[in-house]
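J.: What follows is a set of structures to go through.
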Structure 1
């Protein structure tokens, strides 16, 4: 009897090795290569030699195309992130750290779809049915007609879906717990995750239901498993948040039917996750605008304007190498701003510890936050408090100039709506539409901001 071929597959990137190795040559990860059973594929050249195939009808780019239909869930933040609602026949992958309340969110979505008259199925591979029912009772969703089952066998799940009433929404919690017949690999391995995802996506495309998959994340915050899984689905969402804070951010990083980098904001309450319709008021709710080192940034997340506070603390250091601690912002960006302040503005913080925090647990990646961060740093360093009714936004270049940002009008309208009176912004860039009812202070260089703060301190 011929010996069955064995493959050694990396569980992070999916690279296949002929023998075991402590470090993957594809991604460089340690102890990620695991032995998996291999199967014999089609003989070389078999597909080319068959000569079979259907001739396709080619079309031009011009022509009318219908917009993808939507199924509105009734949860505004979910509909916003997904691009206006769930698309029938699409597949969504949502990832997040353990305990971030992914299961709670998806149970609320399934209940909302079921209460609207659609068929919702919820398959759990990590919990017992009693646990799901207890969560539904706590969320006051026990009366929702959601069909639930605890199963990890992929064949049983597909057989159930084919025999039951046509599904509108199918939730799989989680994809790492499923196992397919015919594969000699443990659940959660690359081959099992790839096979389960492929078969479920094929079922969703053929039946027209919306498929939602839950994925575990690695210690680096990425969805575990091969990257090919993210390419197979239509939408990839990340559920973020700090366990010590009640806020949760649902962020879209891939969406074939909507905008990427869109976010939805939720707040943890006793009844589950409550959607936050105005995140700016939430992030600025406990703000003390009269203390040095606090600046409000007018940012854009996807299509949504968000105002959030940057908090800075600059204190003399007794260490040989002063500390640089950042929460919610890029550490490299902070180092660049500090270098520009020293080289172009004469403000040296080399002998000081620098702490920078984005209030509320939000993670900011927009370059337009440079000016707000610099204002908070200089305010804390000089001891002069910024105007409590002002907002800041602008990208800082290495030459000390302040570059224009996009969506200026949207930022200003959001600041005006929340009662702010002044906006410190780049000198370049046009404001489209009506002029906002704000006092616009337009700066061309970072030195002007440092000079204004020095005058405020002397005054």
Structure 2
């Protein structure tokens, strides 16, 4: 898609406006002209984070403006203005230079990686020159930068539409799973799918593609989707809502058995892209874990996991959810994790040699008391991101955690991040915490492992940073 900006005299509203928060990605777009990531015409002009990948912006600098945090991956820029708390660039041609924390000499706050270690762009539907529908599956890229189409056609393969089952919301789970068992790929058309059981993806190299962000809602405490293989299963473009009965897991990628028997070379990684989870908010629901990764080499690419802080079915004992993401696989790479308001560890990373590029977190707003929110006796709160002792290696870049405890009592988290002290020096790059508002109470006492200063009412809206750890 190409957008030619043709409104240079349109008063305040000049340029391509993409004033968004989480779950509104930009992919595979060429914009010629001014682009702004905030609505600078309508107060209060707040915006809270987003994702750009495989896109090019020419003819003007992108105005970041009030965007609190943002990740741009494998794209081309003509320039980028300012940043608020956390701006991350991975494999971006024309990205601003590394500058964290923000400082007058270089702007910022920018975390900049020259290349992305491993990527797999999202599959997409297209019509060929003969008028036939196909789904294109881009190839895996290693240590890449810029768009996949900068030098010509994107490398990859096409799958004819005849090899897909095209589901509609009225289709039974038995009908959908029968098609997958016969070796079909799956397209989910827009709408709400109330699932009496999980969608089961039995084979490797299967594409599950949502069009118009279909919503999957488990009805019986089941998973919404489970893939058996950890090789080449590509899941994208979905919203998963927790249902009326608590689901232990909403989406499971691979199984513990697949961790033992599947190919571990990384030549054909699975991916989860533009998949968003909601526990409450739209309707009442609960789930213990939103996303469970039991696949080696899997790529997470724009995942928003949200236990609702507003909307329908919201309350400390109503829309319960322990953890947004658990990673058990090795060599898992994540770009753009937005994980918010869960009631225990929000991310648990057990897998070895993982890489996390950009993390945005808000701790739960609503713990009713400190006693109700304790990781262990004598340890206040729960860390937002926990790398466990099972991980001997880990790399994290541009990771932020914020607090806004709004119950009128002081609630504290001892640490925003926890990890083994045995990790090699510099495993974490550019960490920050923030106390969001003077209307809140308590705060975060340390950035990572009792290191770094505190974020409390004494320093509201001020990033407290750790540039490198350990």
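J.: Please state which of the structures 1, 2 yields 77, 52, 47 when Cα extents along the principal axes in Å, for residues 31-302 alone is computed from it.
T.: Computing Cα extents along the principal axes in Å, for residues 31-302 alone on every structure in 1, 2 gives 77, 52, 47 only for 1.
J.: Which of the displayed structures (1, 2) returns the greatest value of mean count of other Cβ atoms within 10 Å over residues 87-94 on calculation?
T.: Once mean count of other Cβ atoms within 10 Å over residues 87-94 is worked out for each structure, 2 has the highest.
J.: Out of 1, 2, which one gives 32, 28, 22 for semi-axes √(5λ) of the Cα gyration tensor in Å as computed from the coordinates?
T.: The structure behind it is 2.
J.: Another question, then. Can you say which of 1, 2 returns -1000 when helix-only ellipticity at 222 nm (-39500 (n - 2.57) for each DSSP H run of 4 or more, over all residues; to 500) is computed?
T.: 2
J.: Right, next: As an exercise: relative contact order in percent (Cα under 8 Å, 6 or more apart), calculated from one structure in 1, 2, equals 12. Which structure is it?
T.: Label of the source structure: 1.
J.: Compute mean count of other Cβ atoms within 10 Å over residues 127-134 for each of 1, 2 and report the one that scores greatest. Mind showing how you got there, number by number?
T.: Values: 1: 12.9; 2: 10.1.
Ranking 1, 2 on mean count of other Cβ atoms within 10 Å over residues 127-134, first place is 1.
Taken together, the values in this text are just the output of simple stated rules run on the coordinates, not laboratory data. Just so you know, these numbers come straight off a predicted model, no measurement behind them. Cβ atoms are built from the backbone, for glycine too; each structure is taken alone.
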